[in-house]
Structure I
Amino acid sequence: MRQPGSTNSKHKTSVVVVRDLPALSSFVPAWEELAAAALEPNVFYEHWMLLPALQAFGAGKDLRVVLVLIHDPRNPDAPAKLGGLFPLELIRGFRKLRVSALSLWQHVHCYVCTPLVRADSARECMVGLFQWLRSGGASASLMELGCISGDGPFHKMLVDLTNEIGLLTWVTDIFTRGLWHEGYDKRTNPELAVSGDLRRRLRRKEKHLSEHGRVEHLVLRPEDDIGRWIDEFLRIEASGWKGQRGSALASSEGGRRYFTEIATSAFRRGRLLMLGINVNGRPIARRCAFVAGEGSFAFKTAYDEEFADFSPGAMLEMDSIQQLRALPGVRWMDSCAAADNLLVNRLSNARKTIQSLAVGSGALGDLVISGLPLLRWTRRILMRSSEAPAHFSADAPDPGTHRNPQK
């Protein structure tokens, strides 16, 4: 690993590895400052979302949170700043190989894993992380930066840095998903960017829905009872197929507690966006999203399946587009949806790239990274040869690739 030209001249770094929640909680003030000064926002890795997630979903996993501290060499007595925060899971059989890897932790309700790194020292922070990785302290031969934003400033910095210092990398997964980006005059109705056919169909559905009673479109307000909104969301989600399958948040006490805690924390910070539809006062749909920096991250939408023919979920997505115009500091909304979500893709006016990148560490890690293209090619050839000619796929997905979970 080559030393970057001028990176080390500004700051020095050190690495702290934290494995227990009480110790990690002691960094909350510095963590909040880091999130506010981050090169790229990620609400899922802020303390009020990550700490509850670790408590709810971290059991049985080999997790550690790596903190990169930034020191000012001109003032040795000055307190160190938190320069980067990396929640990592040790994977002992990376891609079914006998090699260990550290991977950014992604629990079932986390839709992006871009780490929080301080904008004014991002390069130094990543150099410090990679030096720690190659020193052997990580007990891993490589690191996978999975499910990170592939078109933002963090990714651009990462590509330039790994090329500069000579680290071997390989893209293990890449896809795009729906994004709504502010590319219009705030005085213009943003719904005009949605196809006229879809808008007309939704208006007809709402007209038919109104035959069942008075239809209300709701927006969470600062004076509202957040507990009631949370209970209504959980109840609606659990009433449908997710409840039957056991994947609804309310299906487990840990999931219920997680959502209650993060929604309450976001509400107190003015960072929670919730929309709803009622019919004759009965809640039939709710949508939840979180604000971070200049963007918002969609979390989940739930609707009463008794009203599925009226597309209340699609109506809420249209409401969220209108809501963007009322939020002066928010310029984009990440759908956090699956790449093939037809509704979200029809409503989006842009695409968000999500990428997973493996970085080698030492001779074994570099060997694995060098061999991944051959391994991918071999798997594709084997898959193609086992398929019937009528089902031949020229671009079969790679086994083991991990996409963000369905919401």
Structure II
Amino acid sequence: MTNLHTHSQSDPMQRIRILTYMMFFMFAMTSDAVGMIIPELITEFGLSMTQASAFHYAPMALIAFSGLFLGFLADSLGRKQTIMLGLLIFSLSCFLFAFSNSFSVFLILLCCIGLAIGLFKTGALALLGDISASNAEHTKTMNKVEGFFGIGAIVGPALVGVLLTQNVSWTYLYIIAGVMCLILALMAWRADYPSVVKSTEKPASLATTMKMIKNPYALGFSLAIALYVATEVAIYVWMPTLLKDYTGSWPLLATYALTIFFVLRAAGRFIAVWLLNHFSWQGVMAYLSLGIALCYLGTLVGGVDWAVGLLPLSGLFMSMVYPTLNSKGISCFPVAQHGAVAGVILFFTALSAALAPLFMGMISDYFGHVRYGFYLATGFAVILFLAMLYNFYRDPAAKALTKNA
């Protein structure tokens, strides 16, 4: 990657890293707090579960759309402009929550937020390639970025909980996020970005992204990430429902199971740097995906009594999978194409995040209990492990990663 971008001084690069960390932190604050907001929506607007769940599916659908159809802007328009555009749309949409009491308007604003996330996230992911001197450094930085996302996933729901206990509207979460986003937009405007040497005279376009979908590396990593996301969202969307009727010896563990999951997921991402310094990423992915599969299989065998410990524990095994696969998928391509490939991966990420919980809910409704939805999630986890086992023994991306190192 070094020959494709201009190195700046360490201070500007550190400022850009901090900016990227905070963008992912803020994104997680809002996206992972939806589970806390949905019960309030049902009570406030008299909604059904399906109607209220649109608070999760709608922004994810727009993130997918934005990633696929607008991801190329990070390459053609530029990292800085794309990031600032996304941050400003996000901030404006958050502030408008203060001026409405309509569920339909809230849903439209969430769609705008999803569109904005797709813009600044693809820009930020492309930017990581500009400031990384090698594939290995890119992967370590990606894990740090997702570590801050993990912290945001803890802070967001906790903040909603504090607001609700003080009889303050949950909409203030978005107002707080809007203020943070405005500050980040100012930081993005003032930051000095490294220039990128284009590898081709042909400008990036939507056609570039569409062509990228057919690329075996982009498609392979995207499908692997989609499998991972399907196993992860099963935890924070449906685990609380599964443990709702728990009557075993560990009631406190059941109460804080989701918090424990998020804490372990965040902690594991910061440990990732040490692991990647000592072991190959292919081996780490194989063992971690095995741990995820075993946690799900144990849940099927032992039921809710085992799930109360195994499902939160899976957060530790899940911690490194997404950022590492994301990094390697992006690093298979020249820096000048990172926006397009990041958009493709983001599309599959958001699509899986939207559809997997929906399919689990449908299966659970059909068979009469949420545990049947976890059969589907277990299938995703086992297939993910088999894919990582294949990756460990065959290493199909080695040639592309070496070429773009």
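Rule-based calculations on the coordinates, nothing more; no lab input. On a predicted model such as this, the values are computed, not experimentally measured, just so you know. Cβ atoms are built from the backbone, for glycine too; each structure is taken alone.
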For structures I, II, which has the highest computed value of relative contact order in percent (Cα under 8 Å, 6 or more apart)? II
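Can you rank I, II by mean projected area of the Cα convex hull in nm², for residues 63-238 alone and just name the one with the largest value?
Checked I, II; max of mean projected area of the Cα convex hull in nm², for residues 63-238 alone sits with I.
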Out of I, II, choose the structure whose coordinates give Rg and Dmax of the Cα atoms in Å equal to 20.3, 65 when calculated. II
Hey, mean count of other Cβ atoms within 10 Å over residues 103-110 derived from one of I, II reads 17.4; which structure? II
Source structure (of I, II) for helix-only ellipticity at 222 nm (-39500 (n - 2.57) for each DSSP H run of 4 or more, over all residues; to 500), computed value -11000: I
Calculated from one of I, II, distance in nm of label points 7 Å out along Cα→Cβ at positions 55 and 327 reads 2.5, and the structure in question is I
